[in-house]
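*Asks:* Multiple structures are listed underneath, in structure tokens.
Rule-based calculations on the coordinates, nothing more; no lab input. It should be emphasised that the depicted structure is a prediction, and the values quoted were computed from it without experimental measurement. Cβ atoms are built from the backbone, for glycine too; each structure is taken alone.
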Structure 1
Amino acid sequence: MSKLWGGRFTKETNTIVEQETASIGFDQQLANEDIRGSLAHAQMLGECGIITMEEAEQIQTGLKTIQDKIVQGQVEFSVEHEDIHMNVEKLLIEEIGAVGGKLHTGRSRNDQVATDMHLYLRDKIQAILALLTQVQEALYEQAQANVETILPGYTHLQRAQPVSFAHHLLAYFWMFQRDKERLKDSQKRVNGLPLGAGALAGTTFPINRERVAELLDFDFVYPNSMDAVSDRDFILEFLSDASILMTHISRLSEELIIWGSQEFQFIELDDSFSTGSSIMPQKKNPDVPELLRAKTGRVNGNLVGLLTVLKGLPLAYNKDMQEDKEGMFDTVRTLDASLSMLAPMIETMTVKTAHMRQAVTQDYSNATDIADYLATKGMPFREAHDIIGKIVIYAIEQGKYLLDLNMDEYTGFSALFEEDIYDILRPEHVVSARHSQGGTGFEQVEEQLQQAKAALQ
């Protein structure tokens, strides 16, 4: 069967070339978007008198019939027709006859595929934003229940200072909030219409691109036809935003893995989000967060892949751009699955408050508060820092923690120490004392929860 573009050719396409250059194997995912764009294009052609309104209505009816058949699984796409655009057009001609061939008037596959991807990403970003909100809600609920739960905070993966567990969880809430803001901002670039740019130079037909933009709810029309068909910045921006988002998911996943280990025992993941060992019956493995951590590499790879495809392309459209879709589709699927698992995993995890409490009473993470204590009594902080360093060395040598030292031991280092040092060193005081804006103090965390609630609303 001859190609729809085959008039200029005297030989059939080589079979291997046909198979390797066809994109229908993956771009059939754009079938709905392709038909939506075509419905609007046909409406505009009729309104502009480029085809009759009767022909436009006939084309639209045929397109809707094809759309229904695709949904019902009654359509088999053909490699011979290369891509979703040619497959739909061929099906349309079979459905309504030669008038179906008028649909392609005033457009090219170059502006058509760009439009399809704008429509696709616009919808998918909205779905991802909804899933991100579910993750934030799970973090919020766990944080709300654990304002006064105290665990060690870390720097360099070494115990640093006690913090509220809610404060720690809310750090991820705000990371995901920034991810949402980036995705929302990207919609400004996603929601532009390339259709009507033709292959690269526009068209001789008196089309109305603004009308198509109106029909498809686009905010603007690309002002330059060459840019319209060659722009993939909106996909790059999405992939970049997705890579940052997956990095945040990976960081949270790493903490869940560490916290759930026998060495930490700060949390336990629900059985429904864990797996076992085929040989070691006692094992409960954090496979879900491990897999989420690994998926970051996949998403990052999709970004780097498209950057590399585009880096040396001259204007306007080139076949290289066929490589823009699979990574985009894969990233959307990966984000959808990752976020869908992450929210309920956070919701169902058990917080082991007793183990967290034990951890903050058996370390030296309250040392900074002794330095602050001496500083409030007039000692220069740098001098106080030096004294506390010596106290920590002494306590380690004696096999004690800071709360275990008696007053004689403290006053041996400085006469400024009084009995109130023991209240200062209690984990609850250490945390609540950090009441600067954005700090881990309980009142500040409650304030932060209010801000988080407002962000969710």
Structure 2
Amino acid sequence: MISRRGFLALASALSLTVAGCGGKAAEQDPNAPVKITVWSWKPASDGLAAVAKDFEKANPRIKVDVQAIGNPAIWEKITIGMAAGGKGLGDVLHIGVDYLPGYVDKFPGGLADLRKFGADKYKDAFAKGLWPTVTGKDGGVYALPWEVNPAGIFYRSDLFEKAGVDPAKIQTWDDLIEAGKAIKAKTGAYLVGVNKPAAGGPDMDFYQMLLQQQGAFYFNKEGEVTLGGQPAVQAMTLMKKMNDAGILADTSGEGTFKQLVSGNKLAVLPWPAWAVNYIPEMRPEQKGLWRAMQPPAIAPGGKRAAIVNSTYLSVAGSSPHAAEAFKFVEYALTKPEVINKVFKEGGVFPALTAAYSDPVFSSPMDYYGGQPALKTFTDSLSEGADATFYSSDYARALKIASDAQTQVLMKGADPATTLAQAAKLVAQQTNRKLAAG
């Protein structure tokens, strides 16, 4: 999910207008056998493959071929296919939230408007904050949400205990910063780690999470640049406070991050829901030491929930079997028992809110000391998160924002001044307006 971001620049560079991409398919016998191809990547593709067989039993004339294209290879294949008028694309496409706006804006008709298949009726079926991200400026519905990743905090309970820090009393990020100082003094562990001199891609996830908790990002719903606004400055100021206090570790250098985690030198991992299963795989020997909680609020009484990334299933506009393709998307993503099978097989945290009644989301997990870690994230989603508007110029904004983060963390630059300059640069490079305030 993280490594794909750089390739969005290709979509921006192509900037092709492929009106009516793919055209109208010729009329076909409604009873004729149909084969649809589904493009995804592992392990998510394993989940889709697991339910494809069940779908075929219920729909015997439709055969489903789930193909693990790979990540980031899938973004090149989709972008090139879009630029070629839809030629060679799969029928169903697994697309990330950071790519979807670019495909919709730069390749009109490249993705099917799912309203014609009745997708609108699912508007309220998914985690709050997701539906606006699948809706185009024309009101079209260009995907159904599959995966949602609400923000979370994974923390070392033993390090907190040694430092005398009660996680239940941490309500704001300022509280956590003070706790981080105590943890560093008592245990030598840093609070959080980022790659300071080489910000970009995954190194911006922490900053973006702090933005998203405030319902903000690099752009607003109208597509105006918000990188210089108060939420952006507040988020960067918090990171500078950590850096100045000596509790923000530098993870640059090959293997540095893993060494910090294995050496008990990182107390907190500000990671979303996908990490519930990843951390046990990464550090099996630390079983029983980690816990999960919702992120603290930016300000007292503020929102703690944030959706930091998400992925979707779309139907290619060029698909000759768009109706059958949507039928599979609908089957896989809107039925609780099906999407939970996808989750258990492919590890993709479901966006469908009805899925959370399954006992798996409230069951104790041995790795987390018996804590039902998944419930942390379903509780967060119940609070309701704001939509993130990536826009088709996300890649450019990401690069400029990452340069600003490096300036602040490596050279001590003032967050407000640095971000104001960054916002102007984004506006100049994208021909977008600066948001008021």
Structure 3
Amino acid sequence: MTGVHALLREALGDRVDTRPDTLRAARSDRSGHVSTGAPLAVVHAESVDDVQATLRIATATATSVVPQGALTGLAGAANAGEGQIALSTRRMTRVLEVSADDRLAVVEPGIINADLNAQLADHGLWWAPDPASRDISTVGGNIATGAGGLLCAKYGVVRDAVLGLDVVLADGRLIRMGHRSVKGVTGLDLTSLMIGSEGRLGVVVGATLKLRPVVAGSVCTASAAFASVRDAAAAAAAVTASGVQPSVMELMDATALAAAHAHLGFAGPDEGASQLIVQTDGGAALEEAETIAEVLRRAGGAVTLTDDADEGERLLAIRRAANPAIAATGNQLIEDVSVPRTRLAEMFDEIARVEREHGVRIPTIAHAGDGNLHPSFVYHGESVPEHIWVAADDLFRSAIRLGGTLTGEHGIGVLKARWLADELGDDQWELQRRIVAAFDPLGILNPGKVFP
């Protein structure tokens, strides 16, 4: 590997980092998964040229490369291991262009999601994807995983908010895919193919993003307590069926809700109670919120409704506190299944069954507006115990049986690769492997991720 080091140093100088602490940090994300062995170097790319140089050296020496951003992922997709180059784009943080008239921005991949929106606010614009990690995750990482978030039921996910991408292929070639126009159907849609590809097809070095005007009008918040999580899930489905489109609709089961209250120092909720938090925005926010509140009451909810922004944020803070609150009770395997919204209550029944039959605790929050659930398997110790994986296997298969999917926004990475063929089927699984090989014939880009 000394030859690879020498080539990297010659081309990239002090952007090649071999300090033990840096190599150690490159082995893990926030999933708890740690790669076997340390990478041979971390390259802190500062430009497209740096990325191209790294990949040309990797191709010439048949060295694997793992693209990385802020390492906030939850599937082990960006963890670098023994003998690999970790290629970080975290220093590529520029906003290259903002066109208010065309409602687009061109950005580098290392910019933090929330930092981008802080800059766009000066133009009266925003980028809609709103993952819970928005304060710490990069736009490039959002694109690599196909991220979603609290607002995606109304405003869409990353795939809906990207017009084009600049991508460096495994051999160092730079290609530009997509367009700047609102419409564009020339050839195959490689931009959509790249989104959610988890570093297997190329390294994103630039993104042309579709923006929205900052929402005018008020924000209204309804919080509804239900006697059971099944009742709350049924109420969420009733809101969807009403035809009113909330901007946020978040559900917490009893365990997650009690943990969040304790974490924030609030009085505990009623035993077994679950909570649905719904927000509306825009000029019709109050009218829509009142309609939703009535739907929730008819579904058995005890509803609090406010058009005060500060009070609304206080209510939503309970939902945002759920993950750190659960984390305080033990280590977490945070999962990410999605089901059709009409089957959300059935999925909560399945989670309860898995808890009973496997003797595990699975506090769950959900983006109820789009059927995306985040069950957290709580355990103690450094690594996920085998009985947790057995329970997770049962839960994953339940989601697929209900017409759902293994992942709504976190991706497959390492942790879910063993179940991918079960969802895709053999023919589609093989076709996707062939697509990866067409982009990366030597198989040097993020090997072992997604496809085992």
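*Asks:* To which of 1, 2, 3 does the computed value 1.00 (FRET efficiency 1/(1 + (r/R0)^6) of positions 139 and 291 (r between Cβ atoms, R0 = 41 Å, to 0.05)) belong? Show your work: numbers first, answer last.
*Replies:* Numbers: 1: 1.00; 2: 0.45; 3: 0.75.
Label of the source structure: 1.
*Asks:* Turning to a different aspect of this structure: Which structure, out of 1, 2, 3, was mean projected area of the Cα convex hull in nm² calculated from, if the result is 20.0?
*Replies:* 2
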